[in-house]
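Laboratory data are not the source of any read-out in this text; all were calculated from the coordinates shown. All figures in this text were calculated on a predicted structure; none of them were measured in a lab. Cβ atoms are built from the backbone, for glycine too; each structure is taken alone.
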Structure 1
Amino acid sequence: MIDTGTGKASLFMAGDVTIHKSVYNDALTADGCYDFKPMLQHIKPLSAAFDLAYYNQESLLGGSALGLSEYPRFNSPHETGDAFIDAGFNLVSLANNHVMDMGEQGVLSSIGYWNQHKDHVVYAGQWASSEERKLSSSAVHEINGLRYAFLSYTMWTNGLETPPGKEYYNNVYSDRKAYEDIINVRDKTDLIIVAMHWGEEYYHGVLPEQERIADYLSGLGVGLIIGAHPHVVEPVEYRNNGKTFVIYSLGNLLSGQTGIDKNTGLLMSVDLIKTSDGKGDVSVKIENPRAELVFNQSFFKDKRSFRLYPSSMLNDAILDGYKALNYHKQIVASRCPELKWGISF
């Protein structure tokens, strides 16, 4: 069938969510449950306004029944996901170096949680079976007439490998695996989005291997690459003559890590514009890239009162010397002169 349609969708993107003990203790309620929603109260008006809203769930959502834990082996409450779904996030990356922190029981509990929300959340990177992986990796989703596929890979596992024959628990990257997944889906979609867990932790620069993989994926037809793992912001840019937009690292969104760099993340938005010549030649352009820094504010007390603030809301009362965050803007925009600041929708 010839696709003669057009479409437009808006996409919002936020970074890593790593629930350290200080964060889940802060979310603990009097009835023994967890409520992370207040932490997102200043982000929700942005994320909920977009057609698609993405984030990287870094720490495993194994749930409280398995016993909560933090670094180096994370296990986070299911209520973490509840808060992000409530804030409108509907595109979630799950492949990362902490997937096997709680062994098989942890990853299966995480997958069970996300399966409960699969009617309104698209997720990738963890599966309970090879059949689930095959269905997910070949799935075509649609928003406003635009067909897209979503894939998620990690280059790191912290040495915690999946059991032999159960590699579907954590989607570890290889060129061959990406090739097979993308070839299988690209003729059925208008846009392929890939979440990549790559790079060097706490490094603002871009590694040659990140660039190599970005160009490899672009050559296969990937239009958007969203990076995670460094926990600090890295540059964004168009590659391959504008065919692919790459966000090397959005940095942290919510975590218990300390330091300005680790508490300053990146919010991004883009417009996805689908056009057709009426003869079946369809293209999707990623336009109007806009950025906003986000700061994870807390206080070193028994209750740290974590709150996420878009930089447009910051003042000296919230963060003394907040204007120094402009250094992070320079990093992000260093390869993208057309980048505009301030999220719009």
Structure 2
Amino acid sequence: MRFPTIDLLRYAVRDSLRKWLDKSGACESGIGIYCYHGLVQKRQDKQLERNFQSVSDFREHVQFFRRHGVMTLENLTHPLAQGGGSDRRRAVITFDDGYANNLLAAEILAEAKLPWCLFVSTAAMGRQKAMWLVELSLLLLHGRCDRLEALGQAWQLRERKERENAYKAIRYRLKPMPANSCRQAMNEIRGQFPASEMERLLEQFPSLRMMTWEQVKRLSDAGVEIGSHGVEHEIHHPAQDPEVRRRELVESKKEIERQVGKRCRFFAFPNGDYCDHSAQELEAAGYELAFTTRPGFIRPESNPFLLPRISPGGSLAKLKHQLSELC
């Protein structure tokens, strides 16, 4: 079956990007979409906060992007809409999940007068809870439990190495499960820890707290683009129930639009995963662009619903090396 809207949008984006690249003579590799998750002054736990950037490194990244130019997602949809100045812009800055520490990023980017996009998981906003993958990591790495039974196996949690092994193995097995099976397993895991354990752990590791809707609305009012990262951060893998994938797309979009009073046009896949039906599902839900975590630059032939992103790691020197490897 053909989907004319998808085809028209794909051709329009390809044509605009091709003209943009031809005119700019910028990086031949295309436009870089940079995917961050959070910022910390100093990591308390390298495993827990492995996706977080230090504030000092992020400031250096921002200055690097500022020299080369930063686009909005609107620019990306219509690369030439801003006139002659846009032909030098070749980066887009995004943050996933909606951690409260993203307010640090908001301050830094506002000082630099750079646009950015925040993709939020709507069910976690404004609550003393974490997304299920974050909850799993907190419980297994720091929860008050010495022995855990999960997925038909017993896991010792007395020492850090045992905890890390259990966390990596259980996480690996849960990710490809359908949401119902994953939720059942998480309930069994959760039930083996004290009832108030997540509140205690979020007090201990405040970097993993989520934003409130009031904070999200303030960012939106200040010009930050708010996109969807799903409702419960359910992963869009092929084994996922299509109705779960549809709900994650549709209900998160509705909730964001209700909370911020603006259209939600962009989606970032949780965990970066997608399936053969993802483009059609996104089009049916009313999105214009969607982003994976597949590394690479956007090129004229890129599918607008399966766009790659670059996950910067560490220092500016590491980022530059990463970019040279991708070119």
* Structure fact -> One of 1, 2 was used to calculate FRET efficiency 1/(1 + (r/R0)^6) of positions 117 and 245 (r between Cβ atoms, R0 = 25 Å, to 0.05), yielding 0.70; that structure is 2
* Structure fact -> Candidates 1, 2; distance in nm of label points 7 Å out along Cα→Cβ at positions 69 and 189 computed = 3.4; producing structure is 1
* Here helix-only ellipticity at 222 nm (-39500 (n - 2.57) for each DSSP H run of 4 or more, over all residues; to 500) has been calculated and equals -13500, so which of 1, 2 was it run on? -> 2
* Which of 1, 2 leads on mean count of other Cβ atoms within 10 Å over residues 205-212, largest value -> 2
* To do: Check the numbers for distance in nm of label points 7 Å out along Cα→Cβ at positions 61 and 285 across 1, 2 and tell me which is largest.
  => 1
